Structure P
C-alpha cells in the first residue's frame, strides 16, 4: 500500500511540474488579474450594494479561470499522454493503470488547488480594498470564513468536473471529443434545475410527481452545482445556514467523485491502449 502511494505521488509530481513548465498557472493568474483589474474600473458606476456586486464578480472570475484550466489544460494533459505515447511509457514501469489514473487526478487537482489559492488571495485583497474605498452603506458585510467556504465550494465543483473529465478521457480518445462531452455535461448540470422548476409550474399534479421523480434521479448523474454555491454568504447579512446545509453538499459531491473515479479506473483497467 505504501509503495502504491509513493508511485502515485511520484507521477503526480511529474504532472505538477509539467503544468508549471507549460506556464498554465501563470497565464491563468495573469488572465484573472487582468479581468479583476478591468472590473475595478466599473465599480464606480454601481449605484448601490457594491459589496454583493464585487463579490459576485470576483467569484465569477475565479470560476471562469478554473473552468478554462479544466477545459484547456486538464483535457489536453489527459489526451496528450495517450497521443504522444507517454501513457505506454508510464505503464511500462511498475505502475498500474489505476495508479496512473489516481496520480493524474491528484496532480491536476493539486495544480487546481494552487490556482484557487492564488486567485482567492487576490480576490480577498481586492474585496478588502473596495470595502475600504467606499462608504460603509455601500459595502456593509464581508466575512472571511464565508469567503473561504465559498471558495471551497467552487473548488469542489471543479473537482467534480475534473473527475468527470477523467472518466470521459478513459473511455473516449482525443481531446476534442472529451472537450465537447465535458461542455455538454456542464450545460446539462446547469440546465436541469431550471427545467425541473419550469415543468413543475406547467404540469398537472399526476404527471408532475412522476416527472419530478425522474428529474431528481437524473441529479444522481448530473449533479446540481448550486448546492455548492455559497458565494452570496461572503458579502451579505443573510441568515447562516445550519450545519447540515453546509456539510451535506460536500459529502454528496465527495461520494460522487469517488464513484466517478472508481468507474474511470475500471475503464482504464479494461481499455485497449493500441
Structure Q
C-alpha cells in the first residue's frame, strides 16, 4: 500500500536550543520512500548524519521564540506484515555482529530481571518465533494499553508493576522478556495506518529465523500499514527529537497517515 505520512511539531523556546531530530523514514526491505518534504520554520542550517543504528538524524540550533518542523513522506509499505510461526531460535554464536547489541540489557529494558517470568510464559512453546508470539499475546491480554495519554518514559520493570502504559511501554516489556531468553529484540518508532487515536506509534521487532519480524502488543492482530522512522535498543535511542538546554515541550503536534491511490505511482 501507498501511504502519506506527516508530522508537524511546534515548540516555544526562550533561548537558542540545540536539537537532534529523527523524523525521516529510510527505504529498506519493508518500505520504499518515494517522495519527501522536510521544512524548518524559521529556516536554520541543519546537518544530517546516520547514527549507529542506521537511523537518519538531523542536528540544528533552533532560534526563539517559535520553532517548527514539518515533515511529509510518500511511502510504499507492505499490505500485510510477515509472520512466521515456528521460525527457529538463532543461537547466540550464530547471530550477525550487528544484532548482538539487541541482546543486552538497556536503560528501559532490564532483561536481566525477567528470566524467570519469561521462561514461565513461554514454557511448552517452540524456541524462537513462537516464544515471542506468546510473550506478545500475554502483554496484550494482561496489561492495559492507554493510547493518547502522556506519561514519563518508564522501564519494563515499572510497566510490569503498573500493569498499564502507552505503546512504547508495552513494547519495552516485550523486549526485556525476549532478551532474557537470548532472543534479540529492538524498539521501532514510526507510523501506523488507521491507528486510533492517531499519533506516532511504537512497536518492536525480534530476530528469529535469521531475520527481523514485527510484533505489536497493542494490536489484536498484525496488519499492514507500518512505516518505520527509527530503530534502537529502547526509547532512549529512538526519540523523534532531543533538545539540550532549558526544557521545552511541543505546544502542538499533529500526525497523520493517509492512504494514497497506487495509480499515482
Value 165, calculated as volume of the Cα convex hull per residue in Å³, assigned to which of P, Q: P
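Out of P, Q, choose the structure whose coordinates give Rg and Dmax of the Cα atoms in Å, for residues 13-68 alone equal to 13.2, 42 when calculated. Don't skip to the answer; put the middle values down first.
Details: P: 14.7, 49; Q: 13.2, 42.
Structure of origin is Q.
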Structure from which 1.08 was derived, Cα Rg over 2.2 N^0.38 Å, for residues 149-228 alone, options P, Q: Q
Among P, Q, structure where mean count of other Cβ atoms within 10 Å over residues 165-172 as derived comes to 27.0: Q
Answer label among P, Q for the case where mean count of other Cβ atoms within 10 Å over residues 101-108, calculated from the coordinates, equals 23.2: P
At a computed -5000 (helix-only ellipticity at 222 nm (-39500 (n - 2.57) for each DSSP H run of 4 or more, over all residues; to 500)), which of P, Q: Q
Identity of the structure behind 2.0 (criterion: distance in nm of label points 7 Å out along Cα→Cβ at positions 53 and 237, calculated), options P, Q: P
FRET efficiency 1/(1 + (r/R0)^6) of positions 37 and 125 (r between Cβ atoms, R0 = 30 Å, to 0.05) - structure with the largest value, from P, Q: P
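No lab work stands behind these numbers, since they all come straight from the coordinates. For clarity, every value in this text was computed on a predicted model and none was experimentally measured. Cβ atoms are built from the backbone, for glycine too; each structure is taken alone.
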